[in-house]
Structure 1
Amino acid sequence: MRANEAEIAYLEELYADRRAYFGELHNHAKTGGTADGLRTLSHWRGAMEALKMDFAAILDHKQVRHMFQEEWEDGLFIGGTEPGTGILDSKAEVKSMHYNMVFTGPEPLMELLTEFEEYGFTGGREGHFNYPRFTTERFGELIDRVKEKGGFFVHPHPKQLMKSDDPLDYVFRDQTGLEVFYGDMANAHTALNYDLWMGVLAAGRRIWAVAGGDNHACADDRALNTIYAESRTNKAYLDHLREGDFVCGSVGIKMCIGDQKMGGSCSFAGKKLILSVADFHRSVKNPDHTYRVDIINDRGVVCSEEFSCTEPVTLSLETEPCAYYRAEVFDVNRNLRIAIGNPIWNDD
């Protein structure tokens with residue numbers, strides 16, 4: 001089950017010129033206007049340095065001014081916003097939810113807010129907007145435009161606002177994110193959201209797991225994402241977020257089936273899965289602990305391997321007909337799930 005030298009080399013070549021970046025994808029800062037964060041971007045900068053975080057998405061409410069602050073820096077702060085809405089479905093029932101729209105910078109977001117007149121966007125760097133109600137069809141059109149403009153769409157804290165028992169009520173388009181780790185990898189919110197994601201996958205939807213702290217008071221490292229990117233730039237991050245090739249959690253996972261990396265799809269026929277685990281963020285790294293990686297498909301765990309955080313582990317296995325493969329990493333000593341690799345789906 002351990003990969004041989006040729007398989008290790010093949011996987012590393014697929015991820016060549018990329019390194020692990022750790023960061024947050026759901027935060028708020030004190031930037032004036034309608035922002036409800038309690039700490040300035042300058043404070044965030046210092047806190048992130050202390051926590052060894054590479055990036056943070058600042059998604060202030062009802063405005064774009066945070067992305068024009070003097071302290072704003074590409075690659076350190078990722079832009080976007082977190083609106084709220086009520087989705088009017090075909091049964092004339094209203095589902096209350098928030099949604100995160102993440103972009104490399106302010107321009108595509110401002111274009112989007114202008115195109116969708118429902119927002120009443122006042123324009124310019126000080127422009128503000130409303131929280132409109134959408135029909136399910138119109139909301140799908142909004143998500144499509146986010147994608148077309150190079151953005152990344154996430155349904156944040158899903159079970160903390162919506163109370164439906166139907167997993168499909170939480171999904172509006174495939175190739176979008178669902179906030180699975182929320183605030184902390186070990187809390188009750190995360191447990192609910194993880195069960196929801198399991199239901200979404202079981203229903204056949206191709207949705208990516210995302211971590212988010214929803215931090216208003218201060219930076220935190222309890223719900224990080226890991227992105228293997230070519231550079232510390234927003235474009236590099238977004239390129240991989242938009243493909244689902246990232247980890248919900250604080251440990252680097254590289255995985256491929258053939259030449260297809262996490263988040264995508266391919267035919268499994270005649271192909272091997274190769275996976276490596278390395279690059280632990282300091283918040284979860286303990287040389288005295290034992291860690292375990294599980295390789296999982298839609299039928300359950302198909303392979304488990306225990307290892308140390310001081311030595312990377314690389315595994316390979318022959319694929320079988322199934323809906324998808326994915327991986328999770330656990331801290332055995334804490335009995336805690338600390339990383340979720342996004343699935344590769346089968347096109348057969």
Structure 2
Amino acid sequence: MGNNTVKNLLSGKSADLGITPALLQTWTRTALSTRQVDPYCCTPFWQLPFHDAFRPDRRLLIRESSNNLLLFAENRVSAENVVLTPIEQNWLFGCPLLGKQSVELLADTVDEISRHYPTFPRIVISGIRPGGVLAKRLLNTFSTEFHLFLLLESSSTQCNASLAGGFDGFLSRRSSRQRRKLKKLNQSATDQGIDFEQVAPTTREEAEQTFSRMLAIEQTSWKGLQQCGMDQEPATSFYKNMITRLASSRRARTIFAQHEGNDIGYIFGGLAGNLYRGQQFSYSEAWKNASIGNLLQIEQIQWLCEEQCKRYDMGPISGEKMAYKHHWAERQGRLESWMLVKRGH
């Protein structure tokens with residue numbers, strides 16, 4: 001596999017782990033070039049904020065070789081009970097194997113892992129497309145020495161909308177009923193005096209100012225009122241870290257809905273190449289009957305089309321709270337998580 005840059009089982013906040021700008025660039029580039037179902041969540045813009053906010057105590061195993069990457073975190077129950085998981089292990093949207101030969105790189109690392117642990121750890125691999133290239137390579141490479149189990153509860157269905165053809169192309173893929181509804185919503189926003197402000201922070205200071213405005217809105221939303229929103233830790237640290245990282249490379253995209261100069265709603269996400277991944281949106285409970293969420297979606301899609309983005313990734317679609325995505329997304333992709341267990345262990 002060539003020369004390896006190995007950072008074995010480091011712990012602490014990512015800023016202190018010696019993760020170089022060159023490695024971050026390779027990580028991002030590789031995540032966007034390997035046909036992932038959810039490319040953004042494979043990048044350091046998602047993975048490292050999770051590590052810092054949720055589990056900085058876990059040690060990381062990062063190996064890079066010839067544009068192939070292994071990106072795992074150690075979950076240690078005891079010396080005899082260790083699981084290596086993706087760095088982001090709550091939702092498992094990303095993939096810890098990046099690059100065309102990442103499966104071979106993992107196979108080359110098995111002996112080193114064996115030397116490090118008295119009992120070979122279980123290994124969780126997420127972001128697997130059923131029947132895809134990665135799934136086939138994992139089966140061909142590891143099925144002799146490992147049991148491969150599907151983690152059904154850790155798998156999900158992601159959805160996205162094509163932005164091909166710009167905003168007119170997007171509208172052409174909506175039903176006539178939805179097009180009429182969107183037209184009425186735009187007129188309603190005008191009638192109510194609702195304005196929109198596009199914000200793409202480029203510095204830490206701008207990112208923090210933008211995030212403060214988002215938090216102020218979140219606290220007036222139903223999520224804030226029920227204390228289950230982005231204004232609660234560790235979510236606050238997670239998203240603040242994320243927008244700050246995105247701003248450093250001009251990838252953050254936020255739109256604020258305003259009425260008479262006051263913020264009443266926001267929508268936030270980040271760019272991964274020419275793809276956009278939505279993250280959060282909220283609006284004041286006082287405006288719950290004004291379709292602020294739908295208006296923000298329209299504004300965001302128009303902005304993305306102006307920037308010639310090709311796809312809007314909206315994350316998981318299953319569950320009652322995600323039902324609204326059916327109106328916006330027309331394509332779905334399945335993500336599976338597998339566990340590798342060494343035979344005899």
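Every number here is computed from the coordinates shown, using simple stated rules; none is lab data. Remember, predicted model here, so these are calculated numbers, not experimental data. Cβ atoms are built from the backbone, for glycine too; each structure is taken alone.
Points worth noting:
- Label whose coordinates, when helix-only ellipticity at 222 nm (-39500 (n - 2.57) for each DSSP H run of 4 or more, over all residues; to 500) is calculated, return -10500 (choices 1, 2): 2
- Structure (1, 2) behind the derived value 22 of relative contact order in percent (Cα under 8 Å, 6 or more apart): 2
- Looking across 1, 2, the calculation of FRET efficiency 1/(1 + (r/R0)^6) of positions 207 and 287 (r between Cβ atoms, R0 = 30 Å, to 0.05) that yields 0.75 traces back to 2.
- Source structure (of 1, 2) for semi-axes √(5λ) of the Cα gyration tensor in Å, computed value 33, 23, 18: 1
- Per FRET efficiency 1/(1 + (r/R0)^6) of positions 95 and 199 (r between Cβ atoms, R0 = 30 Å, to 0.05), the highest-valued of structures 1, 2: 1
- Among 1, 2, which structure scores highest (criterion: distance in nm of label points 7 Å out along Cα→Cβ at positions 79 and 303): 2
- With mean count of other Cβ atoms within 10 Å over residues 183-190 computed over the structures 1, 2, the top value is the one for 1, the highest of the group.
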